[in-house]
Structure 1
């Protein structure tokens, strides 16, 4: 977060409702530090959710532009989802045996995955799935090195912490050996500092080739990349990068892992983030919206790759909770609803409208430096118009609280504002959210002489 200055001190005073505050304070006596920023800053206690709205214990409702960072793909309390999951809970919830919902889910999933990727193994968390994908790549290639990208995020577990592309991993070393990072071609801000028009994708691919030659042991099992980088600010790679990466990994005999935790299942307006450049990774990791809010993740690959040993041995790819009957019911319900309600198209259509409104807002608000996005995965860069640098932390938090007070839940406490609403969001709700954001921006700018 940018360093604060005397002229950028937070002055807006927000307070959660009394019932929320009381329960939050009670919980803080025993819960460990390190909760998500949005929970710590808002201090709201959620009572229920419906559609695209959350309600706190004090009865205040919030239009949700976060969706648990892309987790609540169906929104809240979708009746069909609630019915299917509730019915399964009343029957059996745990075990690795075949269940009707799991059998139907994997069969249906194979009809929408990229061509040839017809096998899935289920897990409980994103990091667990990424670790499993790396094990699969090692099983297939018999190599051991892994390459990720600056700005990337693939989980906080030890095996992949080294390919987390920011400062989060500082003071958590030593890191696993054999992990490497390369620049990700941010078309808006070249990671290599090149100014003016240039082929950022080719630039970063050239860097990657040199890095592989000079920094690795020549034993790269896989390259892992997000089709759109989420944690970095919903960053879209420069055109041609994913195709170039596909060609390079094929050339060197490494697996290409597409981390589609956020981008998968329609988030970007297509079924898969990799569809935007018409490439097919060797392995895809999925999660978040996969279970419609239930904690479940997965690894998708081809029959040929997934049979590689030791990953393909009995118990070689399994997990204690992975693919249990309750999780499978959630996956089956969520996928069925996404297909039935054509939510991939809704993401494309409403996302395009939302981005259009945000671009128009940029012309009016000096605090918006840039708006970009694919489908309902949108990034807005907040800036201080006097310095043209990222908006200072206290002012970002002030904007977050202004929106919260008006009934909009956002991630605007960070200058890289990420907007990931439920895939079910309507056009009118998208417009309403932008209008509230505009009010919050105007209030902050006016209060601090930034209008």
Structure 2
């Protein structure tokens, strides 16, 4: 450990492992350390025994739940957009070769107390009860505009300046109802609240295009989402393998390790008498006391069930978005479900997760609308986590700190933080166009 490195990375959460892998590929000498004896940090996947150790003080899991080894329970459950930034990073780095994915069976949205499938093809769109016939015609015109829109081609703008026009004004241009706006902005645009309505429309149009492109990225998709077999804990380990291939050094189970500062600047880490020095230190907020602030709290429920979520066509994997207006809240709620078909639970068991930003002192009250959709549960675990963000950008103190994980059940905000950290550390954007991704996929 008593060596000099270009970068020291603290914590093996997904964000930290991606950064470690990317910097190792950049030929940086990387030391990666975690206080825990397992990979994943806050975004780990736990066995059933580990889950009970965390939430039930080490009680023995009931036999009815099946073997502990069959479980890989995500602590930060999220799906990947098939054409999103995380998939592009996986392909760009060739980390995808360490993973196996399954398509997610369906994306759903709550409207007026009922769960509706987000249409994935023309047939589903025609039969959907999300809109009436005339509203579908108006929505079709809107979607055609979005699909054709290219920021670099003024001919596709049809006289509309989306950098100046708000999203609310664009909806009004197509005479879309409030229910349709709610569905589009939250189920397709994946906004967490309605603040986007008063912001320039361009960002939301690009989000909707990403949803559409992801839905048609691979043949036969029923939703725009992908999910890895054996849970999300496979992702940090895959990027850790990438770093190791390029010479990165890993040390787990280092609980007494702490950041070493000189004149307020991070210069490495110390662990007892051992010291490792580096030009900068990267890590999650838990390693940098006093250098972050709490911006919100996320409450998540984990439910083990013996059935799929009702009203989702017996799907093995789904996302359900509960827009804020539908539940009388200030922010959206998310339901994420996967099953034994993804090698994350015992035979004939499903895992359902409900997550949202806390708005009351009572987690059960915050989660109630989402939990009501699940039906009977065998076991339930509830956890509240603080979402922190750094006070500085790292330029002065050489501490490059990731943000906490929000309540969303997709990875777009997660990867945006990673790419921002990479930009601040290296002084340049990660070039995701350097490889022909189609050749990587075909290989």
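Once FRET efficiency 1/(1 + (r/R0)^6) of positions 229 and 397 (r between Cβ atoms, R0 = 35 Å, to 0.05) is computed for every structure in 1, 2, the highest value turns out to be that of 1. Among candidates 1, 2, the computation of distance in nm of label points 7 Å out along Cα→Cβ at positions 325 and 405 that gave 5.1 used structure 1.
If you work out distance in nm of label points 7 Å out along Cα→Cβ at positions 205 and 245 for 1, 2, which one comes out largest?
Numbers: 1: 1.3; 2: 3.9.
With respect to distance in nm of label points 7 Å out along Cα→Cβ at positions 205 and 245, the highest-scoring structure among 1, 2 is 2.
Looking across 1, 2, the calculation of helix-only ellipticity at 222 nm (-39500 (n - 2.57) for each DSSP H run of 4 or more, over all residues; to 500) that yields -11000 traces back to 1. For which of 1, 2 does distance in nm of label points 7 Å out along Cα→Cβ at positions 133 and 165, calculated from the coordinates, equal 1.3? Checking each candidate, the match is 1.
Out of 1, 2, choose the structure whose coordinates give distance in nm of label points 7 Å out along Cα→Cβ at positions 37 and 413 equal to 0.8 when calculated.
Details: 1: 0.8; 2: 3.4.
Computing distance in nm of label points 7 Å out along Cα→Cβ at positions 37 and 413 on every structure in 1, 2 gives 0.8 only for 1.
Each reported figure results from applying straightforward, stated rules to the coordinates on display, with no laboratory input. On a predicted model such as this, the values are computed, not experimentally measured, just so you know. Cβ atoms are built from the backbone, for glycine too; each structure is taken alone.
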